[in-house]
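These are the structures, in structure tokens.
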Structure I
């Protein structure tokens, strides 16, 4: 029972962060919606169903679940966010800490770019 409530809480947190990401370009929206769907699948079938049927996010969640795919637009947006973070780290973070976002961008960006490409419904 506690596990169910923990997943429900994490699902709501992911949903809120995804909602904030709609307005803040640095914060990714779709990955948080995918995480919310994952959490809701373990805590609230009604909320999971709502996300899967959502006109903006449902397609992306389904394509990720079935194929592990990310749309070309999603990949480009993620890489742009990584590049922005790396540039900000170079400009403002003290040495050697500015290497952390650069390394994360290289690893995360490579992984994202290597994912299969799903059709975009944007």
Structure II
């Protein structure tokens, strides 16, 4: 069975690398990018089964990325990580809720995250 390919997008380099290592230890293949624009391009290329992206990043939010990808027929399962309360309301208001498989609150509960990842 092939490893699920996960793209991590977070402008916190240390956190991104640590999450990548944790995902690898759980049997996933993880690629980390710390630039939201580069992450958007990689999502468009469609080489990832799952995308985990932070909501708040330098220069662009996860919601900004979703807006740009809205009509692009993205096949990846997207998980949005946010410390922002009511992010689900923002997704509904922007008509983006159908693009996001799960919203994971910060601080991240890794047991919950791994459970959701294994279910995809």
Structure III
């Protein structure tokens, strides 16, 4: 944890190397000083046929960030702006780039080391 899942139109993978995009999101998470680097996970879900943006097949990037509760609204807002800023620089021709951050509840989170 945290998990940064990048949903995007498949053309995004051709505009920049997937590795560089994953790295830039990872780097922004590290630079936020909110997480241990070894805990950060970043991955893509790309869509080729079954999506619409504004009723059309326009390119898009949306990052779903799932993090452990406990960060302030200001910290999460800064992280959102950093990630969208990096993606905007990397993909200037893409009109829709966004992120939302959701908190995991500590009380209900479990991983294999906790069992």
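Worth pointing out:
- Of the structures I, II, III, the one that 26, 15, 14 was derived from, the read-out being semi-axes √(5λ) of the Cα gyration tensor in Å: III
- When helix-only ellipticity at 222 nm (-39500 (n - 2.57) for each DSSP H run of 4 or more, over all residues; to 500) is computed across structures I, II, III, the figure -11500 traces back to II.
- Structure from which 41, 44, 14, 0 was derived, P(r) over Cα pairs in 10 Å bins from 0, in percent, for residues 4-43 alone, options I, II, III: I
Read-outs: derived from the displayed coordinates by stated rules, not from any lab. A quick note: this is a predicted structure, and the numbers were derived from the prediction, not measured.
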